[in-house]
1. Given -16500 as the derived value for helix-only ellipticity at 222 nm (-39500 (n - 2.57) for each DSSP H run of 4 or more, over all residues; to 500), which of the supplied structures P, Q does it correspond to?
2. Thinking only about distance in nm of label points 7 Å out along Cα→Cβ at positions 31 and 63, which of P, Q has the largest value?
3. Of the structures labelled P, Q, which one yields 1.00 when FRET efficiency 1/(1 + (r/R0)^6) of positions 39 and 79 (r between Cβ atoms, R0 = 41 Å, to 0.05) is computed from its coordinates?
4. Can you say which of P, Q returns 260 when volume of the Cα convex hull per residue in Å³ is computed?
5. Supply the structure label, taken from P, Q, corresponding to distance in nm of label points 7 Å out along Cα→Cβ at positions 7 and 71 with the calculated value 4.8.
Structure P
Amino acid sequence: MEQDQKVVYNNINESPYYFDYYNFRFYFSSAFYRRNFANRVEAYVREEKYKLINRYKIVNSRFLETLNEVLYISLYKKIEKRGFRILINNSIYKEN
């Protein structure tokens with residue numbers, strides 16, 4: 001394993017690890033978390049969206065676009081444990 005793969009940043013604002021996905025830039029505290037997110041995001045969104053569409057009979061396409069964005073953030077929060085930092089359309093969002 002490369003040395004870079006072992007580095008973990010406790011302060012996510014100092015981390016160089018990020019993943020661009022559509023108009024989002026997700027920041028991660030480690031390369032492991034970044035890779036985990038990148039590998040899972042497509043399948044996670046597809047599966048969760050399928051469950052919600054079938055359960056609530058959603059047909060509105062504008063709502064489905066918003067649902068995708070909510071699911072990106074949902075997976076991000078499941079994976080990243082050391083902070084929250086997302087750049088959306090050139091605006092930074094953080095949780096305290």
Structure Q
Amino acid sequence: MTRTATPKHDFATRLSVETLGQLDVLVRSGKYKNRTAAIEAGVARLFKEQSEDLERKRQALARVAGSLPIGITPERWREAEFDRLDWEAQRIMGHK
């Protein structure tokens with residue numbers, strides 16, 4: 001009986017003939033010990049890519065967050081609106 005580092009759980013799945021063939025080619029290439037190892041490697045790679053993509057999006061949002069008004073309260077909104085209206089009135093009257 002072979003012991004693995006992490007416990008495995010059985011589950012049933014269905015794969016297309018093409019996918020199963022690709023899986024077998026990966027195993028025959030010697031890079032993966034068996035189908036399970038190949039599937040686990042594929043899932044790990046997809047999970048890592050998805051996590052990295054999400055982190056890139058978070059960082060992009062953080063970079064532009066400085067240009068977005070954060071923490072707007074009703075009072076701040078009202079003050080900003082009054083400032084805008086004052087500016088608009090000054091502009092219309094030719095003072096700016």
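Where a number appears in this text, it was derived from the coordinates with a stated rule and is not lab data. Model, not experiment: these values are computed from the prediction. Cβ atoms are built from the backbone, for glycine too; each structure is taken alone.
1. P
2. Details: P: 4.3; Q: 3.1.
Top value of distance in nm of label points 7 Å out along Cα→Cβ at positions 31 and 63 goes to structure P.
3. That value comes from structure P.
4. Q
5. Q
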